[in-house]
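Engineer: Below are structures written as structure tokens.
Readers should treat all values here as calculations from the given coordinates under stated rules, not as data from a laboratory. This structure is a prediction, so every number in the text was calculated from the model and none was measured.
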Structure P
Amino acid sequence: MKKLLVANRGEIAVRIIRTAQEMGLATVAVVSEADRGSNAERIADETHVIGPAPAGLSYLNHDAVIAAAEASGADAIHPGYGFLSENAAFARRVLEAGLIWVGPDPDAIDLMGDKARARQAAIDAGVPVLAGTEGVLDTSADIESIADEIGYPLVVKASAGGGGRGIRRINSRADVRGTVEVAQAEALAAFGSNEVYFERFVTRARHVEVQVFGDGESWVHLGDRDCSMQRRQQKVIEEAPAPGLPVDLRQRMRDTSVELARQSKYIGAGTVEFLYDPERQEVAFIEMNTRLQVEHPISEAITGIDLVREQLRVAAGEKLGYTQEDIRFDGHAFEFRINAEDPDNSFMPSPGKIETLELSGGPGVRADFGFSAGQTVMPFYDSLLGKVVVWAADREQARARAIRVLRETEISGIKTTVPLMRRLIELDDFAAAEHYTTYIESVPGLLGESA
């Protein structure tokens, strides 16, 4: 591997380019016409414009990305997260073009992208799962009786779903048939498949996950994370390690995640996601994400391991070169997603020109941003501006540092989620790690009246 094309934009493109350059690789940024002058373009060794603003004509355009790789002489493609990162068809196109795909084998992407098949693979690997259907729901069967056996509330999920989409709650027997039909229609429209399955619903669930990594022959975990502070199933604040988990349950979660990666002969970075039920003190498999996660920096903070560097090494044919016993866990880290949205006005997107962007510093502080002051946030893409990451020796020290860092963070010209982050980090429930995935929607007065 000598020249890397980064098939993404914003903060993740910047983050990948930085590590690649530190490794001595030449870097290629691809940008839409709307992203000319971006930070990724500024720091990359060369840039290729791959189409107009709409993502379907640029960042999601297989032909345009492959053509840019060929025109630039790149020999590898890193997809980042989102866009084409979990697209098995694109991964196969990259490999067929004779290029290095920085990601897992396309068959692993296919397997884990089908949530019903992934659930069965998790069961086979001994990963704990919630009560639910085995495989895809047969809607010609007596689905009301199936739901009765699982118990209410439960959820119907799109088998091809992801990113919190394709999920509907069912509270009673009378709701079963109608909710399944709605979920199937949504799934078909969003993912091209109407296959769904049932799963028990946890009322005040926490969302925890394990970072795994493998080279196809050896596998390790890089600890766990908690992503419970969410808004409508989209993560807002993440931390590592997950606070308050029983020791035996944490170890089981980590061990079975590695076993799932082993049985899948997984290559590269992956994340096994779980729901944790504090009442029952149980964890249960949700899905496996076959890519680098947005929240990967907090795992890097507590292990000292650069996950992008590891992805590039393994994709180039190198072996891990270390075992689980070699990985040391140190301290506690938080990540705050800073989005161009107005949290007090129904999280409306806030495109426009960034007038000031003042970020904090000091020990244990990291900022991964795709934008700078003077640049314009376009309305065509995800609203993530960047991420603020803080690390300290323990959770309370890290939280105190985060309070200070967020107070010093100033962004003007557009609305952002910074004010909401300041409110959340100082909540007593957050300090006690008693928040849950629907906390933001459940606590009166946390958001503005129009939200």
Structure Q
Amino acid sequence: MNSDINVQTIMARYSEFVCASDKIDSELYTKYEVKRGLRDISGKGVLAGLTEISAIIGFVVENEDLIPCEGKLFYRGYNINDLVNGFIDENRFGFEEICYLLVFGHLPSAEQCNQFRLVLSSCMELPEDFVRGTILKTPSCDMMNSLATSILTLYTYDEAADDISIPNVIRQCLQLIARFPGLMVYAYQAYAYYYKKQSLVIHPPLPELSCAENILHMLRPDSFYTPLEASVLDLAMVLHAEHGGGNNSTFTNHVVTSSGTDTYSAVAASLASLKGPKHGGASIKVSQMFADLKRNVKNWDDEDELCRYIERLVDKEAFDKAGLVYGIGHAVYSLSDPRAVILKEWVEKLAKEKGKEDEFKLYDAVERLAPEIIAEKRKMYKGVSANIDFYSGFMYSMLNLPEELFTPLFAASRLAGWSAHRMEELVNGGKIIRPAYKSVMPYKKYLPLSERIYSDT
């Protein structure tokens, strides 16, 4: 482009064109009863599909009225509380068992569980020179973009990459579930080495370790972790593994899968969705919000001072001035998020091990006070409560996990649910998902170039 042209000025002018031509009168959405975000005015999601993978319950119906209730979550028909209590009571890790349940639809026997762990262990190894040639050669300051690059690159190593038969897709999904922790940790190691000038330490995964243990083993230079640390991370992965077909990244997976594309592209699309701060980045926002709170609230035990800060958050006067108390509220849950209730108990145990009891009490106080303040200041169709992101960032920080890995850890967990939903779409699909968009543009008369009068100056 000519050096005399001010590109930045031109782009700013072009952006005005885009904003002017793409802005739609908000009243038209009401006129045509458009369900923006695929949700009605009360926030209830528009029915876009059926699933047998999980169920989320945040209300009950009585006399055609929606009555908020304590939140419940079911994986393949099993209450999440029963699943968690099952493996915790038997003092074992649960994520691999939950992957089996989500993908194959039933709880494994002891023999099936052991065999499944062996299958995942055999799939952990990355192609020869992949770490050096792909991950270390092209480090990125954004882990989610790095992971998407790695996933799409793995396509080129798969001789049956485009085969969407169920046996082949199962093989691909299990390989990705097993390989993802390594891809995630190595992407961070490359970033830390090139961008933070830290020492580069690469540990290979160990087949005898669980997924959660391997993450801590590969990430930490000395590979040391306590049993409680591994158990809490495993629990967090179980609670993040699946959450219905309507969340943005899983719905993205359904949409992309319905086009008939390959597994690697479907997973990369889900990663792109999860990267968004409105979806997978919430735990980071919670951590950043609490860092701001600690700088501005002198006495953590003074609830009046805490309330004033929360009010400033809601009034768009504090932190990022978005008017949000991050980690409070959910699209479906109202009175409680069962994942947050379960995780909170274990976060408290970890806080005691790490000497962070005062900080845990601060989180507990904000969890209790924020819904009351939000209810006073906002018109609400349902109650709000802490969601899983409220405590997960605090938990990750106590595990000394870098903030850059908060969302990738979400992805490593949710890959189990994405895999199950991809296969459900392939088995029951056939039609490409294509919602309707109504055109509201005015029709115009074409003018020859010589008759168009407009100045960019």
Structure R
Amino acid sequence: MAITEVLVLILSFVILLGIGLPIAFSIAIAATLTLLVSVPAMASFTTMAQRMATGLDSFTLLAIPFFILAGQLMNSGGIARRLIDFARALVGALPGGLAFVNIVANMLFGAISGSAVASASAIGGAMGPRMEKEGYDKSYSAAVNISSATTGLIIPPSNTLIVFSLASGGVSIAALFMAGYLPGLLIGALLMLTAGVMAKKRGYPRGDKASFSEVARTLVAALPSLLMLVVVIGGIVNGLFTATEASAIAVLYAACLAAAYREVAFSHIKPLLLDTIKTTCIVLFLVATSIGLSWVMAFENIPQTITTVLLAISDNPIVILLIINVILLCVGIFMDMTPAVLIFTPIFLPVVVATGMDPVHFGIMMILNLCIGLCTPPVGSVLFVGCSVAKIKIQTVIKPLLPLFITMLVGLMLVTFIPQISLALPELLGLMD
């Protein structure tokens, strides 16, 4: 048993975070201290450094900087405006139509950019003034934007699903990508239902009904952006290229689209590349330290210990999944998504596999669970960005956010306990092992 190692790992990690040390350094130091319990000092330091270095020697990880750069290009290329116009033509005439427009635009833009923060910023910045002008309360508008911005992390292509594939030891990225579609659409539909009920109670107006020609015009304008999803996902599913190769194709496609739209000047390229490098360095340093931690946990048999403890509590899969969901919801409140996926995947994956859960299903459940944490204080990045864009205090958005938060929890339970929501598409396309 590895009870001592578990205690050293948890206590050191919590203390280091509590004193304000950056999370990547907290992970590396906590992992090294845990290794020191059973391994001499020099061997511990050397092993941790080697594991961090070799952990980044992965062809799959090349997809992360490419998808980040593709998202940056999409962010600056007028994509958000075209998607908002298309969404408004589709759903703007419904009761509280601008809230629906916000949600649909976030789903589309989030899927294309692969970033919830970018989606909350781009769509919130464009939709906020429109909604305020038509009488929508700023806190309600911000709540709708914040909650729906996370859907893009489930709908592929998603860097977080690539990180899960890495942390899980090689679960098929193609299967994970296809598994994300129905859960992402389900969450979007549930959010629209809740936002619609709230809008009707508040007496928010309908928009003007769009003519067929207007729908067609906005679709044509948005179609080049939407085709990126077809090219990237279609190529992966049909075996034309790997996820890493697809990410490079996504950059090329986004660059051509930005050039065609003429909304990204040559002078913008350097800042875009610098932002991509900064974001990539942060993500990959987290990946390196988390891979080192994963190796330490495996060496000390910590996942097996936690599996034994959880299965000792109950052998009922429903109870086990509820416990894991509660733990992940608590983790999501205090930890960003990437380190949470890297740390807790090797801990909980053996547990759920022992209960008969498919790893692809668990990956979607885990990402969806941690998406909720992005909307909660104290470290919810999407919450902070959404409030900053709307120029309101966090306290004012909590009340209208609560019904949407509960809706996301309902969606999480449906995805957790109805496996086919996640597995239907991968099975249909023959992507499951």
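Engineer: Given 21 as the derived value for relative contact order in percent (Cα under 8 Å, 6 or more apart), which of the supplied structures P, Q, R does it correspond to? Mind dumping the intermediate values first?
Structural biologist: Numbers: P: 15; Q: 21; R: 25.
Computing relative contact order in percent (Cα under 8 Å, 6 or more apart) on every structure in P, Q, R gives 21 only for Q.
Engineer: Quick check on the output: 21.7, 73 is Rg and Dmax of the Cα atoms in Å, derived from one of P, Q, R. Which one produced it? Please list the in-between numbers first.
Structural biologist: Numbers: P: 21.4, 61; Q: 24.0, 80; R: 21.7, 73.
It was calculated from structure R.
Engineer: Taking -26000 as the value of helix-only ellipticity at 222 nm (-39500 (n - 2.57) for each DSSP H run of 4 or more, over all residues; to 500) derived from one of the structures shown (P, Q, R), identify that structure. Working shown, then result.
Structural biologist: Values: P: -9000; Q: -17500; R: -26000.
It must be structure R, since only it matches.
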